[in-house]
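Chemist: The following blocks contain the structures, represented as structure tokens.
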Structure I
Amino acid sequence: MPTTWQKLQSLLYPVRIRKSFSAVNPVLELFYFRGRYLLGTPDAVYSDGNRYRPLVAAFTARGLKQHLHAVREVLVLGTGLASAVQVLNRYGHRPHFTLVEIDPVVMDWAMEFLPVEDIKRVRPVCADAFEFIKADTGTYDLIVVDIFFGREVPDHVTRPDFLLQCKARLRPKGHLVLNYMVNQKAEEKKAKAALEAAFDNVEELVFGINRVYIAD
């Protein structure tokens with residue numbers, strides 16, 4: 001936990017409160033900024049508590065917002081610091097979560113800083129998201145895909161087999177939210193085309209180099 005001095009400093013800029021490593025990430029840093037925890041790697045910063053912009057954008061979008069009251073089970077592939085839990089809390093939704101994260105250090109940090117009342121609604125799974133979705137037999141009202149290696153989205157995220165596996169795990173009227181970062185325009189077009197081939201409806205939210213897709 002941050003000290004009183006670190007909390008004061010964090011009102012001005014992100015303060016590093018922890019540094020670690022894992023077999024997945026050679027450098028992991030935990031920052032505290034204005035009451036929220038951020039996860040840092042050498043070339044990217046992930047999560048931002050209940051202000052994590054991609055999920056705030058998705059959960060306030062007209063196409064999804066009206067359905068969130070009916071969401072009971074959520075699958076998150078790529079947990080980060082569990083911003084999905086915090087953002088849904090922010091808007092008054094408290095479903096049950098299955099959080100899948102490949103990095104054990106990141107998963108430990110996510111669970112450490114979740115409030116006790118949220119932990120009771122969370123099933124943490126330390127696993128490769130792509131292997132998990134192949135073997136999973138659960139069904140969900142909402143699936144969030146937020147998988148990055150640095151600033152790169154793995155190609156597997158937008159492969160037809162992965163998207164169809166996610167679709168198979170959705171309950172009737174369920175939704176998929178996919179966070180994507182554009183590095184090459186050609187790859188972005190392929191990603192969107194793959195989503196449109198797998199799902200009946202795809203909404204695209206654009207801000208900067210980020211694309212958030214909402215599919216059903």
Structure II
Amino acid sequence: MDLTIAVPDAGTVSAILDRPRGARAMLVLAHGAGAGMRHAFMNELSSALVARSIATLRYQFPYLEAGRRRPDRVAVLAATVRAAVKEAGRRARGLPLFAGGKSMGGRMTSQAQADAPLAGVRGIIFVGFPLHPAGAPATTRADHLAGVAVPMLFLQGTRDELAGLGLLRPIVERLPGATMHVVDGADHGFRLPAREARVRSAVGELADAIAAWIAARP
């Protein structure tokens with residue numbers, strides 16, 4: 001279902017609601033910095049989640065909605081996250097609500113949650129947390145995570161050039177209620193080496209991990 005979401009002081013953005021019959025939870029799913037909600041990865045992940053009875057609400061950030069390449073200011077990104085979560089909560093009809101996203105989308109969701117709790121959200125899911133720029137290891141992008149008071153699931157690839165596991169794993173281990181699932185061989189886009197991609201699906205593994213984690217939430 002195609003939707004339009006109003007973002008305070010930023011106009012409107014497009015969204016897509018996919019709700020399977022018998023859904024048992026809803027995930028508000030934000031895109032990464034360089035590709036929108038209709039990117040092949042977002043389509044595949046949403047479809048895989050729907051097949052596992054997880055409804056998804058994907059949405060655009062205003063800069064991509066307007067055809068710009070440069071991401072909006074953090075305040076605008078956070079306001080968009082809040083607007084999308086509010087819309088999802090209105091349409092969830094009693095379903096447990098979770099939020100997160102790919103790369104920047106997940107980080108902006110946690111930033112918004114750290115600033116002020118997102119209404120009804122029971123957990124945050126990161127599909128590739130972007131801890132640092134490629135080739136510039138650092139940890140400051142994770143500083144706000146200490147202020148997130150809901151459970152968090154980190155889905156990371158062993159070849160992720162934006163999140164060295166040697167840096168990220170200790171951070172996750174110090175966060176109460178945080179869990180990490182590592183996809184062996186995957187890069188930041190969850191692409192696998194060609195030989196491995198022929199025999200297993202990174203997206204399927206991600207969807208399985210998300211569905212199992214959601215099922216384990218009280």
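Read the figures in this text as sums done on the coordinates, not as results from a lab. Everything quoted here is computed from the prediction, not taken from an experiment. Cβ atoms are built from the backbone, for glycine too; each structure is taken alone.
Chemist: Where does the value 1.7 come from, among I, II, when distance in nm of label points 7 Å out along Cα→Cβ at positions 124 and 180 is the thing being computed?
Modeler: Working: I: 3.1; II: 1.7.
Corresponding structure: II.
Chemist: Given -8500 as the derived value for helix-only ellipticity at 222 nm (-39500 (n - 2.57) for each DSSP H run of 4 or more, over all residues; to 500), which of the supplied structures I, II does it correspond to? List each step's numbers first, then the result.
Modeler: On the way: I: -8500; II: -10500.
The read-out was computed on structure I.
Chemist: Taking distance in nm of label points 7 Å out along Cα→Cβ at positions 28 and 52 as the quantity of interest, name the structure among I, II where it is greatest.
Modeler: Numbers: I: 1.4; II: 2.1.
For this comparison of distance in nm of label points 7 Å out along Cα→Cβ at positions 28 and 52, the top structure is II.
Chemist: Who wins on percent of Cα pairs over 22 Å apart, for residues 4-99 alone among I, II, i.e. which is largest?
Modeler: Values: I: 37; II: 25.
Of structures I, II, the maximum of percent of Cα pairs over 22 Å apart, for residues 4-99 alone occurs in I.
Chemist: Hey, mean count of other Cβ atoms within 10 Å over residues 20-27 derived from one of I, II reads 13.1; which structure? Walk me through the numbers before you get to the answer.
Modeler: Values: I: 13.1; II: 16.8.
This figure was derived from I.
Chemist: Here's a follow-up. The value 12.2 for mean count of other Cβ atoms within 10 Å over residues 68-75 was derived from one model only; which of I, II is it?
Modeler: II
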